[in-house]
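> Structures given as structure tokens follow.
Bear in mind that the values in this text are calculations on the coordinates, not laboratory data. Note that the coordinates shown come from a computational prediction; the quantities given were computed from them, not determined experimentally. Cβ atoms are built from the backbone, for glycine too; each structure is taken alone.
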Structure 1
Amino acid sequence: MSLMIQEASSKDQSDHQCKQRRRLMFVIEALTVGGAEQLVVDLANEFAQQGEYVHVVCLSKPGELVDLLVPEVKVTILDKRPGIDLRISRKLRNLVKSDNISIVNSHLWTANLWTRIALVKSGIPVVATEHNRDVWKRAHNRTIDRILSYATAKLIAVSEDTASYYRRDVGIRSSLITVINNGIDTARYANGSGIKLRSSLARETDFLVGSVGRLAKAKNHPRLIAATEMVKQKGIPIQVVIVGEGPERLATEMKISKLGLEDCVKLLGVRTDIPDLLAALDVFVLSSDREGHPLSALEAQAAGTPVILTKAGGNADAVSRSDQGCGGILVDCTPAALADGLYQLATDHEKRKEMGRFAKAYAAAQFDKSKMINSYSELFDSVLA
């Protein structure tokens, strides 16, 4: 018995020393508000709080989320110029060398591009994380991705849909790709309280629907607005709140005005009370054209709020479901299909409650960031072995 305890203790010590030796760098263009950016913050903070050396590099600017990094995380801003800036390769290479970094994890196109170019002959392994089905990529972008895959130790896809895109459409070899779903701080969202907030957003008898995400074309908020009109015409007292900012704000406002929905669709801008807001909702909606593995949908379910997601990208991986139940529904990418889903849940209070309870329990077990952190850590270890 004592020998077994000693062996286990030695193994724990060895694992701890191995992690202590890791010097991690995370690279992203900027820590602006977004799912990928929040993921970098979560990864950096968790590894730093576990006692590892962590350095976050923003290529262009800090961004709003940089203030969420814990003091133990070192931050460097490289002031990248717009477009091609060849100085970045040299700056990044020198930074990795001077900081004795053992492995680099880059996120999104710009950081994945420049990090792999900078370190192609350095001997430092690069793990690139892809967050979406990047259908915007033209032939030359896909060619660059294929070439740079040979300077990549591993490519992490945040959903099976994203992995499928990079295998089939970009041509990345399957052996390079690992799927690690995004994770969130489920306890933070499970403890949200929406009672007081709800009274400021809707009347007691209203059907309160919310969406959280950047006001960008890919999110297709006009689809939600059009669906809202259809549901309202069926006599449902629907109220919709949309959280976020972005380049499509004016177009979104115009769509609301055109349909005469100013009384029931509100743009709330950026909020810091998301756990409480999600808890206040009857239903959470993503009306997107494409998604990776949407954090906001995971957060809503952790708060006990059922979700309606369009059948876009990795949304299917973001709905809690098992033989015991489900925490949301998937609908076709049309206003009519979304309206049908909304009407179905608006008229079935018990079903909403049942789905919310299942979503909350499932999220705690499957969507917590501890699972994601462990997967990243194990992958880093395998690359460094």
Structure 2
Amino acid sequence: MLILVANLGSTSFKYKLYDLVPGDHETVLAEGAADRLGLGQSNWSIKTDNASNKGVVDLADHAVAIDFHFKELINLGVIDSIDAVDAIGFKAVHGGPISGAVKVDQNVIDTMQDFADVAPAHNPPYIAAMKAFAKQLPSIPQVAAFETAFHQSIPMSRQVYGIPYEWTEKLGIRRYGFHGASHRFIATRVPEIDSNISKVINCHLGGSCSICAIQDGKSMANSFGMTAQSGTFHASRVGDFDAFALLKLLTPESGLDLQTIWNKLGKESGLLGISGVSSDMREVEEAAKAGNAKAKLAVDAFVESCRHYVGSYLAVLNGADALVFTGGIGQNGKAIRKAICANLDFAGIKLDDAKNESANGNCETAIHAADSTTQIWVVPTNEELIVARQTFDVLNEA
């Protein structure tokens, strides 16, 4: 089955095209990307095992980008025609009450629209792409694999907020958890590395960050709350934030309107907000090394927010068999990994500094010391593969 897995931003389009039959073969035939959609001079690229191509072209929107990339896939001989694709899979973010992977229909789109206000960076571009694919490829089924699905196993006592329960029932205000595809991949992959591992704390650290407690392949807790703006520090999102502090921002004395507050918390907070330098951890770390006090504070606060959840999840799981780092920062941030693991020897977590320094972020690497009772791993995530598998399963249900 040929499955195109789409990963979308408001002005970007990334994808992988899989030839997939679970248990038999899971081959990436091509992967591509385009940015600056609607902004002019879009950078695009396509890569296969045998060829690659890239360039700059004006792509007005997701629909134009989709059509452009399909033509390039045909030109490269990856597919003979658009009809060769059997399904489209989306790594969808927030579907509220919809859990799991489901075929996209009007109800799914309407529900995603209902939750667009709490997933403003994610739901609108996915809705736009779903409509574009449906218009251009009406005969090809679409599947939305919601990131919240993996976290349905979290006990309700860890999902509810201390608010009037009618708000939870009527408005759906609770902790949903996100990054489900990434955490599901780690939950599947790590026991394959070592079958004795059943309790895992996974740190998905990148532009968006979350930490997950996993036991026997199931999510027991996740640092995200109702939205993907919550939890640990992020590159430019606020993370955990006191609700009553928000009320302070809404007073006339703040001089801020609602849209400004929305943008500041969602796009100008986190590493960027504190450092004033960048949302890129590498640039913030360089500024900190150069003596920028706010940049150092941003790095330190990021580490502390991660350690807060690691410590909490050690309690949830009664210890851990493995502490895993994935995502851009998790796989490549040697100093961040070292800082997070510092002084955790009481929990049997001991980092091997030499292994940590030499670890290749693109490879599965053990970085724990010989006397560490908890294994520490760097494991590249593969969210697209999880979505491809889920898409296959949905379309092949009896």
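> Which structure, out of 1, 2, was mean count of other Cβ atoms within 10 Å over residues 233-240 calculated from, if the result is 22.6?
Traced to structure 2.
> Assuming -11000 is helix-only ellipticity at 222 nm (-39500 (n - 2.57) for each DSSP H run of 4 or more, over all residues; to 500) as calculated from a single structure, say which of 1, 2 it is.
2
> Can you say which of 1, 2 returns 38, 25, 19 when semi-axes √(5λ) of the Cα gyration tensor in Å is computed? Let's see the in-between values first.
Numbers: 1: 38, 25, 19; 2: 32, 26, 23.
Checking each candidate, the match is 1.
> A further question follows. Compare mean count of other Cβ atoms within 10 Å over residues 249-256 across structures 1, 2 and report the one with the greatest value.
1
> Here is a follow-up. Taking 5.9 as the value of mean projected area of the Cα convex hull in nm², for residues 201-296 alone derived from one of the structures shown (1, 2), identify that structure.
Derived from the structure labelled 1.
> State the single structure among 1, 2 that was used to calculate mean count of other Cβ atoms within 10 Å over residues 113-120, giving 22.5.
1
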